Structures are given as structure tokens and as C-alpha cells.
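Next come the structures, one after another.
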Structure I
Amino acid sequence: MTKTIYSIGFRIFSLYLMLYALPNAAQSLKPDAKKTIIVQKGFDVITIVPSLGRARHITVDSNGTIYVRMNEYNIDGKGIVVLKDTDGDGRADIINSFGDFTGTGIALYKNYLYASSDSVVYRFPLTATGIDASKLDTIVNGLPYNPQHGSKNIVIAPDGKLYVNIGAPSNACQEVDRTKGSKGMDPCPLLETYGGIWQFDANKLNQKQSDGIRYASGLRNCVAMDWDILTKHLYALPHGRDQLNTLYPEFYSNEQNAELPSEELFQITKGTSYGWPYCYFDHLQNKKLLSPEYGGDSKITGRCDTMPKPIIAFPGHWAPNDLLFYHGNMFPEKYKHGVFIAFHGSWNRAPLKQGGYFVAFVPMKDGKPTGTWEVFAEGFAGGKEITSPNDAKHRPMGLAEGPDGSLYISDSVAGTIYRIIYVNK
């Protein structure tokens, strides 16, 4: 009985923080004096912590505690970092870590923190004092792993459905991967276990891939996913294929390869295939085209006529690594229910300039774009134009919304964690 009363009291206190204390505290936050990240007018930036290492996705709880997934072990040899601001200046003054595995996925659901390695989804219980790292449950085990697109990012819907991205270890499902003249396998056998999103039960222990549902297929590698609480749909923005010009120079110039294939934002529907490896989207022609490995020539649509088109498309190779539906109250009305996208940055857009390395915003209503997208935050890569991803000082990786409506951004190079606030109210 005492435990139940304590739990109810803790939840009431958390709700108070979310509705009153935290929004009011945001008024006294002090943005960075030295501006390294450029944001839209009316917004400002707070560097929560300058360097954690190779940070990946992030999530924030109702008390404003930040959980950061690490792609490599931090200096304490752990895979999850916990950041807390106890003095109200917006910067982390308590940094703890736990977890003996690295990876990408991280999510909060009920009284648990979920985190994934490249083959397992785990969860830790949340207590009144924080994470109980000694109690580790295995939710899904034995997921297929290949170094190419091996990370398993996750999303949990309000009804407890767990969605896991299983990226395809291939460029275009050729008989010999990334080899000129090699034909595409038809049907592509990789789609049985890779190249899609699998659905599991977040409340059930010790599941295997065979216990889940192949929720959507034909998605090469969806590092960027989110669940929209308004439309009650999953959304994903997969990484497109590469090397159109080097594998098929008779059909694609270097300039065409720099722009294609488009990065496609989809509203995901259960049981649907979205085209990979047979099809890709060309935003310049506004068409879903047949891939050259399957008889395409940069113009033929073929079987791709029946494949879903994206709800919005972006130039190729920007590497979308996270997306977030914003439902907070801090930002102006135009941002309400819109989508933020973290573009990690390109590696093969030559001879054009490198692309990405910024956070974009798409205004949305009822799950559909209502206008053109815009660059919301940029300058992560550094002041000068870079010629290689290795030159980037920072690369946007993960996105999260705080209880006061702040936007949090993680960086995969130095592990800087940023907080974007609106100051012109």
C-alpha cells in the first residue's frame, strides 16, 4: 500500500514539473554566448554537454532527464549516458552511465527504458531514483546482424507495439553487391529477414524475429522513424541506395547520382512494400522508377507504378538518421505537429557539394505536408565547406522533445548534446 501511494505521488509530482515548473524554468535558461549552430529566427541554442563520444539516438523523460545511446563505450566503459540539470541553467551538471552494450535504439515506455544493441532489444526498470541497471530484461533476442546497416533503432507506440528497423546488408540486392554488371536478385531473398520494419510486443520477454510481424518491407535501412500520436501511424525515412553512376554510367551522370535516389518520407502502412531494391524515387521527375539492376534506364517505371510514393522527398545521400513529430507548446504554432528531420550528411555527392549536416523542418497537418520544408538548424559540420564526412566537426544524429517543448539534438562525432529553445515569446 505504501509503495502504491509513493508511486502515485511521484507521478503527480512529475506531472506538476511537466505542466508548471519546467516551462517556467525555461524562462531563465541562458543560451550559449558563442554561437556555433545557426537556428531559425526567435530560437537559441544551449550546449547541454560538449563531448560524450559517438552519441546516437536520445530520449528525454518527464523530469527532463536525458538518456543518450552510445555507438561506442564512453570513458566509463558504458553504453548509455544519463544527463541531469539540477541547477536550472539548461546544462548537465550530473553525468552518469550504465549498460554493458553499445547500439543505437533508445525509447521510454511506461516505467521502462528500452535500448537496443545490434541484435537484441533490452529494457531497464525506471524507479523513483532513476534507472535500476541491475535488472535487465531481454525483449527481443537473436535479430539478424550484418556490419552493413547493422544498427537496430526502435520506436514504441502508445499501445505497446515495438517497431524495430532491420536494415538490408546490401546496396541493391545484386548477386554480387556493389559490382558493375551484377544483376539484381529477383525476388530479393534478403527481404525475408532484412530490409524492413518488424513489429513486436514491448511488454513480452524473450521474443525472436519469428515471433514478430514483418510490418513493412522494401525499406533499405530506416534509421529515422517515429510514431505520430495524432494520425496513429508509424513514419519512416530510409537511406536510399548508392552508386548509380559508377555501376551504370550509361544511364546516370555524376550530377544525377549526386541527387538520386531521393530520400523518401513515408507514412507506413502495415503489410506494404515500399519498393527497395526494385524501385527508387526520382524527385526531379516526380516518379517511382525501376532500378537499373532490374531493367531500369533512369526513365522506365515498370512494376514501380504500383509502389507507394513518398509524402515528401529530399535530394539524395543526405542520410536521414532521425525524425520527430513535434507536439510541444514552446515553439510557435507553425511547428505544432510538424516533423523535424536530422540529416546526418552525405558521403557520395561529388561533384556537387556535400549535403545534409542539418536539421530540417516539414510543416504537417493530418499526417501530410502543408508546405515546403526548411532548414531549421545548421552549421554542425563547421564554418568552412567540407569535402568529406571526416571533416565534419559535428553531425546531427538523434532528436527528442523535452517536457517543456525544447528540441534536443545529439551529435555523432564529438557527442555534443544541444537543446533548442524559443526565446521570442
Structure II
Amino acid sequence: MDLLLLSRIQFALTIAFHYIYPPLSIGLGVILVIMEALYLVTKKPLYLTMAKFWAKIFGLTFAIGVATGVIMEFEFGTNWAAYSRYVGDVFGSALASEGIFAFFLESGFLALLLFGWDKISRPMHFFATLMVCLGAHFSAIWIVVANSWMQTPSGYHIVGEGMKARAEIVDFWAMVFNPSSMERLTHVLMGCWQAGAFLVLSISAYYLLKKQHLDFAQSSMKIALGLALAASIGQLMSGHRGALVVHQYQPAKLAAFEGHFPTGQPADMYLFGWVNEKEEKVQFGVRIPGMLSFLVHGDPQKAVTGLQAFAKEDRPPVNIVFQTYHAMIAIGLFLIFLSSAGCLLLWRNTLFESPWILRLFVWSVLGPQIANLFGWMSAEVGRQPWIVYGLLRTSEGLSRNVTAHMVLTSLILFSIIYSLLFMLFIYLLNKKIKTGPGGHGSISEEGRHRA
């Protein structure tokens, strides 16, 4: 058993499972702010009912997200002690900022959001909702800043030598605004907004197909559909800008994205294919000649750095990066199509009577989650063999006193615990969906009665 591989699998498992929930919380936070704002402006009870229901879903995702996120911080010390010592001054400052500016803000107002409906004024409750939403976004900001520094380190210097070498911050804001942080942050936030929006679309479409809570489902779907379309288009645009940053600072990763091996030649863009790393070519692929060169340089004849420019020990695992990257793009394009089709049918007043697209919306909740997972896989595996790009190899970041058997045992235990937590999450989510808004009756009936 290989200690490095097991440690990477364990961290990948814990962070992948944890990342199911923060995007939902961030996206739902935006939707809650919109719904409460509409209630304050219109005074319609329907918007209040909507906000209360989706706040329950938000609370569930937040709770599971916190429970699963704590483990990763311990893993930095147990499995990656050498890495933690090397980048502790840099990485620790970003994580501390996340705790101070994000988690305290979000959790501090969360009780008012969940339990203050009848205890504080409506404007104050809206302010609490806004602060919770802002705190969730701050959390994403600092986590992405920390991770982006690992991709494109800046604002630091190295002190000490050999085993005592470590990175120290010399310019905090240069560390925060490192070359990739803002583009990656935009991309991450768009993915989070998609996750929340398509969750609302999924549950709303389910109600419409079941002919339940019709006014609630239709109004929720209208709000979520607008956010889904905006976020899906924004995701495409931010992804392109992020790829330009990767081209400039991590050319080996960009070459792996497209399976581009020859250096000094124009690069094609593959729609799909299978990378034969031994023969250094893409097999069974469909490609657009010169398209990657055009996207990067605006000229299909310009050269793009290929993997052959790097020693084999400095190349990432190409095929897994290629496949996850292309799967992410394919799902993203499908979500743009689906949200655009939904908006078109809504404009034509036929959306709620079109069961084919409602069925697609029910399953669409999986799209952003899978795309987010594939996106992070392509970004993190594409950084290999570096844990801090160009500074520290992943193999050098391992803890010295941890054995493969220890990691394997904890990996098995984490897998069991996470499976139970996921089943609990699905059970509670399904229970809240079955109960519905208000716990009884249809929203259309309640709305007419109040009117």
C-alpha cells in the first residue's frame, strides 16, 4: 500500500463529500435574500412561505457541511504535517480569515435566520439573512484564496533551508490577489449559485409534476430559473478567463486539459477522446483544429506549450485530467441549454405544462454537483506532482510518522461515517420535501384563503 496514494485518496474523499453542501448553502443563501426582499417589497404571504421553506433546506445543508468540514483541518496536521509546516504562515492566515470574517458572521446570524421569524422585525430578519448569505460567500472567498495560492503562489519568501524551509508572507494582499484567485473565485461562486438554483428547480419541478403546492412551486421556479441561467452563462465566461490564467501560470495543466503533447505547435480542441499517455496522443477523439490556440491567443496558428516541454516526472496524470475537464464542460453546456430552454418556455407561458422539461429539472440537481466535483478534480490533479506549484511536491508534504495502515483504517472509517451522514441527509431532505411548505395543504389554496 502506497502512503502517498492513500493519503491523497483520503483527502479527496473527505473534501469531495464535504463539497456537496457548501455550494448548496451559498446558492440557497442568494435565493433566500431574493425571496425575502420580494416579501418586504410586495408584502405577499407567498414569498414569506417560500423563504421559510427554503430556509429549512438551507439549515440542513449548513449543519451537514459544518460537520464534514471540520475533519479536513485535522487532516492537514495528521496526514500533511510537512506541508502544514512549510505553508502554515500563508495557508493558516487565509483559514484564520475564513473563521473570523466568514464562519463567525454566518453562524452568528444563522439562529436569527432559522428561529427569528416571529421574534424580530421583518427588516431585521432580512438583514440577518443577508449577513448569513454574505458570510457563506466570505467563506468561499478565503478558501479559494488559500487554494489559489497553492496554484499560483505570490506575496511570499522562503526562509530557512532544507527541512526547516518554510514560506512566509511578505505582502498579504499580494497573497490574497494572487494571479489566479479572482478568476477562480468567480468560477467557484457561479458553480455554487448553480447548485442552489438547480436544487430549487428540482424540488419545484417535482411539486409541479405531482400537482402539489402549485403557486409555491411556480414562484420558486421563476426565481431559481433566472439565477440558474445567469450563473450558467457566468460559469462559461469565468471558465474561459480562468483557462487563460492557467495557460500563463500552469501550462502543463492546460496541456493536460486538452491532451496536447507536442510543444511549439498550434493546439486543437477535443470534444472528447481517450488519452494514450504512453504514445502521447489522443485516441478516438473528435477535435476542432487550432481551436485551443484560437481561444488562448486569438490566432489558430499560434503555438501552445505542450506536455513534451516538461519532464515526465513533472507532468500531471493526463487522462484523468482530460476526462474530468471535458465532462465538466459538457455538463456546463447542458445546464446552459436547460436553463435557456426553461426561460424560453416561461416566456411563452408553457413551462409549467411541459412535463418533459420538468422531469429534466427534477434530475438537474445532479448536474452542478457532478460538474463542481469534476472541476475540482481537473484543477487539483492537474496541479500534480506539486502540492504548491513549483515549490513543494506532493510527496514532500506527507507526515513522517503516519503509516499506510493508519491511513487505510481511517479511510475505511471515514467512508462508513460519510455514507451514514449522506443517508441521513437524503432522509431528512426527503422528509422536508414530502412535508412541503407550511407542512400541510397547497400553497395555492393557502394563498387564495389569505387573499
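Who wins on volume of the Cα convex hull per residue in Å³ among I, II, i.e. which is largest?
On the way: I: 140; II: 158.
Top value of volume of the Cα convex hull per residue in Å³, among I, II, belongs to structure II.
Given a value of 0.75 for FRET efficiency 1/(1 + (r/R0)^6) of positions 66 and 266 (r between Cβ atoms, R0 = 35 Å, to 0.05), calculated from one of I, II, which structure does it belong to? Please list the in-between numbers first.
On the way: I: 0.75; II: 0.15.
Among I, II, the structure yielding 0.75 for FRET efficiency 1/(1 + (r/R0)^6) of positions 66 and 266 (r between Cβ atoms, R0 = 35 Å, to 0.05) is I.
When mean count of other Cβ atoms within 10 Å over residues 170-177 is calculated, the result is 18.2; to which of the structures I, II does this value belong?
Working: I: 18.2; II: 15.0.
Structure I accounts for this read-out.
Tell me which structure, out of I, II, gives 19.2, 63 once Rg and Dmax of the Cα atoms in Å, for residues 58-273 alone is calculated.
On the way: I: 19.2, 63; II: 21.3, 68.
Label of the source structure: I.
Any idea which of I, II comes out highest on distance in nm of label points 7 Å out along Cα→Cβ at positions 90 and 402?
Working: I: 0.8; II: 2.0.
Going through I, II one by one, distance in nm of label points 7 Å out along Cα→Cβ at positions 90 and 402 is largest in II.
Could you figure out which one of I, II the value -1500 for helix-only ellipticity at 222 nm (-39500 (n - 2.57) for each DSSP H run of 4 or more, over all residues; to 500) was computed from?
Working: I: -1500; II: -24000.
Corresponding structure: I.
When mean count of other Cβ atoms within 10 Å over residues 98-105 is calculated, the result is 21.6; to which of the structures I, II does this value belong?
Working: I: 21.6; II: 16.0.
Among I, II, the structure yielding 21.6 for mean count of other Cβ atoms within 10 Å over residues 98-105 is I.
Supply the structure label, taken from I, II, corresponding to relative contact order in percent (Cα under 8 Å, 6 or more apart) with the calculated value 20.
Values: I: 15; II: 20.
For relative contact order in percent (Cα under 8 Å, 6 or more apart), the value 20 is produced by structure II.
Starting from the value 0.70: which structure in I, II was FRET efficiency 1/(1 + (r/R0)^6) of positions 186 and 202 (r between Cβ atoms, R0 = 41 Å, to 0.05) calculated from? Show your work: numbers first, answer last.
On the way: I: 0.70; II: 0.95.
Derived from I, not from the others.
Just so you know, all these numbers are worked out from the coordinates, no wet-lab data involved. On a predicted model such as this, the values are computed, not experimentally measured, just so you know. Cβ atoms are built from the backbone, for glycine too; each structure is taken alone.
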